[in-house]
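The next part holds the structures, each set out as structure tokens.
Quick note: the coordinates plus some simple rules give every number you see, no bench work behind them. All values reported here derive from a predicted model rather than from experimental measurement. Cβ atoms are built from the backbone, for glycine too; each structure is taken alone.
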Structure P
Amino acid sequence: MTLKLCGFSVSNYYSKLKLQLLEKQVPFEEELVWVGNTHPKLMDRSPMGKVPFLQTDHGCISESMACADYIELAYPQHPLLPSDPWAAAKVRELIVYLELHLELVARELYAQAFFGGKVSEERLAFVRKQLPKGVAAFAKLASFKPFVAGDHFTLADCAAAVHLPLIASACKRVLGEDLLASLPVKSYLEHIDARPTMARVNADRKVNSQEMAALMQKARS
């Protein structure tokens, strides 16, 4: 069977895997799967009810990091991890910093930034304290010359390209300031957005955002 990427394009983690697949020129299909329900379509294939996940010949794989590693090993063409163990580990290190110390912290703001919710003062204080630490640490590792890990596009760019704009937007909307301002995010994203693969990811995300907005409006009415 053709590899199937399951989830929805508004998800930054879904877009991370989609960008990886497109860059590696791996044939794949997409299956629209929303979260927030207990339908077997989701829960039987992703035990925590999360997206994205992959449907493979051998079964399903959940969690984006595991999915990304599977794609690299199963489809070695156009590798996005260096062959040198040290260099590969440094790419993975960047991804961990991006997702654990930046995106996961900024995620506290998403309910208010994008979905009409409200973040408690306690959680706002947490973000204001922790996110600058993560940004400072990430800045020590990232090169942006011109890609996050150096001269070549890697898996770290698949993560940075989808996480950084979301983090910056959430900070501006909720905190009133861009906590990523010390990083060359704007010029970096302009460079990445010029890639045809990223243009497709962005276009599909825009369409899916409209679909999500329509569903949320229908649920409220």
Structure Q
Amino acid sequence: MKSTDDEPVVEVSNLTKSYRLYPKPIDRAKEWLSLGRISYAFPKPALQGISFRLNTGECLGVVGRNGSGKSTLLSILAGVRQPTSGKVHVRKRPFALYEIASGFHPRLTGAQNMVSVTRLLGLPPELLEQQREAILAFSELGSDLHRPIREYSTGMKARLAFSLFSHLEPDLLLIDEALSVGDAAFQKKSAKRLRQLIQENHRSVILVSHGLSAIRQICDRALWIDRGVQKAIGPVDEVLERYQQSN
């Protein structure tokens, strides 16, 4: 899976993200009343010194225990959060598939949400029309597409979200555990679709997953983060072996 572009799609250098935490809820109000003269907060690092590059037509798998900062990393790459320090350069607009269906309106049907999400992404409506049949077929939702999202199971939301995002021609797709939701057959089909996007369409993917088999099947390289610190990056088998030995 070679890059078709010399310039990386994502370039991250010495990325650090810290949050301000307060020992007690009232401390935030006390700080505000002091007009900032007294600080009651203490920094809690979520990411420290993360560095990597992602090329066109490449998939990077991100592994680590819960609370390691993997989702924080994706949210920064998606532009939802800002880094505390370091360099983050995303040269293509990312489609972020994490916190399943967070962009779906619960009262709208699946079909209506497809239109709404496409608009929110700023994509031309013709693109959705061109891909509608492929999205419907891939999702296997059938008549359920005309039910409100609030009636969907988590697996049904994942089917719709992945089917929609993977058919809207993303240059960069950020995925957080979406492939672990749903039945085994759909997971297998989703993995095949991702490989097609990467190998044939030269799209770039960052995949966060606890499912190491998916990382092995799809990814070119792996990044291991432990408690916010980058422990290893490199060939998938080497990084996953070190990660599993640490558990």
Structure R
Amino acid sequence: MIAAIVFDKDGTLFDFEATWAGWTAGLLAELSEGEGALAGRLAGAIGFDLPTRRFHPESPVIAATPVEIAAAMLPHLPRWGAGALVDRMNARAADARQAEVVPLRPLLVHLRAGGLLLGLVTNDGEAPARAHLAGAGISDLFDFVAGSDSGHGAKPAPGQLLAFARATGVAPGATVMVGDSLHDLHAGRAAGMRAVGVLTGLAAHHDLAPHADAVLPDIGALPGWLATLPQRQG
């Protein structure tokens, strides 16, 4: 019986490249202060192609924490400290315009009406994550929100997901983790949850399928998938 769903954020609730490509280009422009060569080095360090505004599939921006992304750029930014750079990134991230993969509020209201508790766990910071949920008008629909700086660790470790289970009282075996990356699926498996992949990030079906109970085109397909499960709650 499924009693809860935990979502990743970027690439799952919000389209990854539509949201973060422009943001990343703007961040690099700010940090490089208009110096093209430096912007190019920073872009290379985080797996971002400036001319096309596309991310390399192994880019740390996809699934790493702000601390890890900052660490990749710091060798090229001798005037920046790690803490200051992470703070600046989080401040900019909170203002990033999010592109919903599907109309989120109707979908999440439908899931809650079926008796499901909802959580969000992200390797982004908690404050930007809450800002993004608020901007989409869906904060009130989540029973639990955790970022990489919330004290539970970061994916692919299961700490955030186990914290959700403790906070809600829902057993991991009755919970589905939904995400667009292997970090998400591995975290779900490590926590003892079902794992569902979605194709609204940068990973392909063949990347996710070996690690997932199902791979869906986007989270809009969740109600249909849940309806195929035996003994589904609601």
Given structures P, Q, R, which gives the highest value for FRET efficiency 1/(1 + (r/R0)^6) of positions 79 and 143 (r between Cβ atoms, R0 = 35 Å, to 0.05)?
P
Value 129, calculated as volume of the Cα convex hull per residue in Å³ from one of P, Q, R, is from structure P
Comparing mean count of other Cβ atoms within 10 Å over residues 15-22 across P, Q, R, which structure shows the greatest value?
P
Which structure, out of P, Q, R, was distance in nm of label points 7 Å out along Cα→Cβ at positions 127 and 175 derived from, given a value of 2.6?
R
